[in-house]
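Undergrad: Below are structures written as structure tokens.
A short reminder: the numbers here are calculations on the coordinates, not readings from a lab. Since this is a predicted model, take the numbers as computed values, not measurements. Cβ atoms are built from the backbone, for glycine too; each structure is taken alone.
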Structure I
Amino acid sequence: MPDPILQLINVQTHFPVHHGFVFKRLAGTVKAVDGVSLSLRSGEVLGLVGESGCGKSTLARTILQLVPTTGGSVVLEGRNLTTGTPAEVKLIRRDLQMIFQDPYASLNPRLSVFATLAEPLIVHRVCPRSEVEARVAELMTLVGLSPRYLRKYPHEFSGGQRQRIAIARALALRPKVVIADEPVSALDVSIQAQILNLLASLVRQMGLSLIFIAHDLAVVKHISDRIAVMYLGKIVELGPAAEVIERPLHPYTRALVSAIPVPDPDVERARKRIMLPGDPPSPINPPAGCAFHPRCPHAQERCRAAIPPLAAAGPAREVACIRWNEI
């Protein structure tokens with residue numbers, strides 16, 4: 001196996017919660033990301049899935065150090081973002097870019113498309129100013145937009161076109177790793193497939209490594225080589241995309257897979273949906289032991305006693321469940 005281009009080593013991101021307006025006191029800590037260890041290989045697409053509030057977006061921002069880590073390390077090709085100086089982190093960020101969820105919010109409405117795409121080229125001094133316009137036009141063509149739109153503003157584009165501009169901005173510095181934080185969830189279903197196909201094409205064309213974050217397993221299956229399933233700040237299952245979808249090991253992953261709609265109405269009516277009781281526990285006060293045990297139909301007393309580690313469960317498979325081979 002090739003060496004990973006990006007490594008997350010026991011990454012933790014905690015936020016203190018205070019009560020009171022004048023005399024503030026610490027009321028608890030939100031463990032948004034709680035001991036995540038992952039690796040990403042060159043040219044690989046890693047899907048990161050989980051329900052809203054599980055910590056996916058916080059993990060993405062932690063990788064880029066937009067949110068500082070509480071503990072652990074983020075290492076890109078041997079360079080540690082968590083211990084680097086601001087100047088060192090700025091250099092590393094040329095190789096690590098992000099596509100945000102909402103293109104309506106992530107693009108500055110006061111900047112034209114040209115100014116938006118030229119800014120990273122100028123800030124990082126990627127090319128002489130005389131070549132900036134040609135480089136920006138090249139980026140527009142790369143994402144399927146005409147360079148004649150360069151002088152237009154974000155409000156003059158559709159949602160899908162705005163997300164293409166956001167993708168072009170992320171690719172401006174020719175990064176090695178791109179994090180896409182639910183890039184299609186704010187788009188119409190008819191446009192989602194176009195953006196997914198564009199990302200898959202760019203991964204092959206540019207040799208990118210991509211972390212694709214979503215809460216829809218059907219979307220993640222379409223683009224990913226491996227899938228990591230996240231629940232309450234922890235990775236609970238990791239493995240090749242096809243195997244995770246076809247043979248999920250963790251009870252939580254099984255519930256997610258059962259929610260994927262099947263286009264055949266007869267099959268859809270006949271299959272059994274796994275309905276999880278209750279809501280996810282509060283990240284301020286998580287339950288003892290396995291965080292999933294209050295909602296798990298297979299939980300036993302030993303599930304409440306200790307936190308299960310993410311351990312090997314076969315070739316290229318890992319799962320954080322002590323009963324995965326009993327159920």
Structure II
Amino acid sequence: MNAPLAGPLEETLTLRQAKKLVQCMAHEQSFLVLSPPGVGKSEMVYEAAREMNLPCRSLLGTQIAPEDVSGVPRIVGERSVFCPPRLLLPERPEAFCLFLDELPACAPDVQKAFYSLLLERRLGEHALPRGTWVVAAGNRAQDRALVRSLSSALVNRVTILHVRADADEWLDWARRHGVRPEITSFIAHLPDALMRPVPAEPVPFSTPRAWALLSRALDLAEGSGILTRETRRALAFGRLSAEDAAVFCALAEESIAAIGPPARYIERPAELPQGDVARWFVLNSIRQQVRDGKLDGVRPAAINRFLRSLPPEAQLTLLTDLVEQWGALGADRAMFDLLKRVAGL
């Protein structure tokens with residue numbers, strides 16, 4: 001019997017939350033971390049082990065056979081004894097993190113070979129060193145990432161953690177790892193662009209991994225003296241969702257680093273960028289901040305003054321599907337004025 005890799009009632013965690021759970025109990029219970037491609041599952045596992053001073057050894061599910069798990073037999077006396085691979089059972093009996101990457105991509109016979117490892121921490125008659133972690137990761141069936149159905153027997157041997165990309169967590173990671181400021185500024189203003197849904201066609205799409213790799217590519221191009229408008233666009237469209245690449249490149253050409261936080265423009269609407277792309281970008285960022293409840297500290301007087309400073313079409317764009325949220329911020333007067341203006345009252 002096979003089990004789906006995700007369901008409509010799944011609960012999701014951020015990578016930081018999942019890491020704390022792994023560090024807390026992976027020495028006793030096995031985990032399977034699932035997410036769309038490019039969220040950062042593998043990096044999270046490596047970081048979790050590194051912080052706990054555990055060496056991390058990994059197996060790639062798409063490149064192993066059953067004997068890579070159970071070992072190969074040899075004759076000892078009058079019996080055959082299975083000899084586990086050194087990667088899974090090193091000579092020195094010290095705890096380590098065993099990372100089973102792309103577990104959902106394993107063939108059914110390989111999945112079966114993992115049963116005792118995941119539940120009992122054993123390889124045949126050999127036990128893993130006390131304190132060893134067993135953590136697996138992979139993509140979900142709906143991600144079109146060439147995964148297989150997991151057997152119900154395997155699913156019942158692990159705790160499945162569904163993880164999501166979190167913009168605040170990623171920005172903290174990106175700044176510590178030298179991601180370019182125009183990219184961190186872009187994601188800070190447009191957090192939805194950090195992770196886009198997996199497209200139906202095999203085309204580039206925005207993920208945390210794609211943004212980090214784009215940053216490195218831009219660094220390399222700039223270091224070689226070949227970063228131009230054309231090369232930036234080629235690199236961005238080769239990594240990101242097309243709509244994100246177009247806006248990012250347009251803003252990079254208008255110096256995105258000069259764009260301030262959304263609350264600044266609400267307090268001082270006269271400072272809104274004059275360029276169409278930059279102006280749209282800021283207004284869309286403000287809309288996302290309202291949607292996510294991140295403007296609660298702004299004074300109602302400033303909210304009303306800001307909305308009234310915009311043309312009606314811009315106000316309608318900001319208010320659509322968010323009337324309740326704007327009302328909670330104290331925008332009642334500005335919304336009433338807009339209603340009278342649009343209705344001709």
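Undergrad: Can you spot which of I, II the value -12500 was calculated from, given it is helix-only ellipticity at 222 nm (-39500 (n - 2.57) for each DSSP H run of 4 or more, over all residues; to 500)? Numbers along the way, then the final one.
TA: On the way: I: -8500; II: -12500.
Structure II accounts for this read-out.
Undergrad: State the single structure among I, II that was used to calculate Rg and Dmax of the Cα atoms in Å, giving 21.1, 68.
TA: Structure of origin is I.
Undergrad: Here Cα extents along the principal axes in Å, for residues 109-244 alone has been calculated and equals 49, 30, 27, so which of I, II was it run on?
TA: Corresponding structure: I.
Undergrad: If FRET efficiency 1/(1 + (r/R0)^6) of positions 157 and 181 (r between Cβ atoms, R0 = 25 Å, to 0.05) comes out at 0.80 when worked out from the coordinates, which of I, II was used?
TA: It was calculated from structure I.
Undergrad: When semi-axes √(5λ) of the Cα gyration tensor in Å, for residues 165-268 alone is computed for each of I, II, which one produces 20, 18, 14?
TA: Going label by label, the one that fits is II.
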